[in-house]
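Please find the structures below.
Just so it is clear, none of the values below were taken in a lab; they were calculated from the coordinates. Everything numeric in this text was worked out from a predicted model, so none of it was measured. Cβ atoms are built from the backbone, for glycine too; each structure is taken alone.
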Structure 1
């Protein structure tokens, strides 16, 4: 899993950052430590990275702003936030910016590693080429799960790994109820309150992406789950 994985770590606490960098290096991740968001953005723009770990509270450029800039250049790279605050508003803001996961300080290093591995497995699964049956037609849309792209009228919308996995699950259950618990277990591997809230954020984003074809709908079934409706088929 860790072979040739390059991690960009942005953490303003230099001592903690060095400890975390040393741990990740010992586990096989090539890790670059930056101590502010501006430095991390410059490094991201000039280097080649496969995973980002951003502290939320940083000088010069905070983790949320940094993530927003990174997402402009790369929709797919996994981002994990480190935060000293457990406020639901902060966590939901992170997911709205396209974060793949978050972890609250203080944390166990092994838990962080497990979370990273889980995100990388999802991202790797989503990016594998040649998987049969991973392209769908949704009305006038074409959803290419392998490329994580939703296309209509030659306009491409790149999706994050979670957006792509969630849309694939909806397509697989097209015109039928997708149970909330099932989606949380299959994609987030945990049906906690915060994960449920983050899933609602992704549903809202997918609904926005699909609004150009009124024949395709993404419905909330109150308290139960979601339903993707319309003419949906594999291509």
Structure 2
């Protein structure tokens, strides 16, 4: 089954509006893992508006008690992310080309244009024993270039799919994602996916796109947790993954 990694940035964002330490990012991680999540994702940004350095260290330590689960750190490798990777050596790092002041991640790497500057940081992370995933738009022709750089997975940026969901544009854009996943597999890459996936569109995506290893979901899942509770929401997302019935 496709793995579910829960992004806890929005829990940290709420905590950071006060100085009393609630809600606890660590406690949220425990609830998610106890609810069946396969991993935890964080995206520490230079401005510290979400998770911060102490969170990364604390979650890395926590995840060791869950040997079947993975810790994924994502972000721009040229904005200090490599320091986190070297410090805690997560199972996976996802390199995302977001700018320092970006509201949220909104595009993938441009390959081969970004290849020269990505090659050293990919090599550095792999030398640390960390799996490298590149955040990518659904461009089939770019997948071989990602593999040639030494990436082991790509994460498909799924906001365009989420925007097209339920419209006449859904089928053609899903075909683009399926073609990109197929090209990634042909190049020897694993396939992750994330950004604006939710309870309504997740199963449809997984049915259409072959062999998705992992989905990383944060904003929608945390929003749903306000209604259903965090543990119950994790189980609802796992049910959607099971409903899709696709192998990872």
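Brief remarks follow.
- A value of 15 for relative contact order in percent (Cα under 8 Å, 6 or more apart), calculated from one of 1, 2, originates in structure 1.
- For the set 1, 2, ranking by percent of Cα pairs over 21 Å apart, for residues 95-222 alone places 1 highest.
- Structure with the greatest value (metric distance in nm of label points 7 Å out along Cα→Cβ at positions 191 and 215, set 1, 2): 1
- Calculating distance in nm of label points 7 Å out along Cα→Cβ at positions 159 and 207 for structures 1, 2 picks out 2 as the one with the greatest value.
- Given 18.1, 55 for Rg and Dmax of the Cα atoms in Å, calculated: source structure among 1, 2: 1
- Comparison of 1, 2 - label where percent of Cα pairs over 16 Å apart, for residues 39-78 alone is highest: 2
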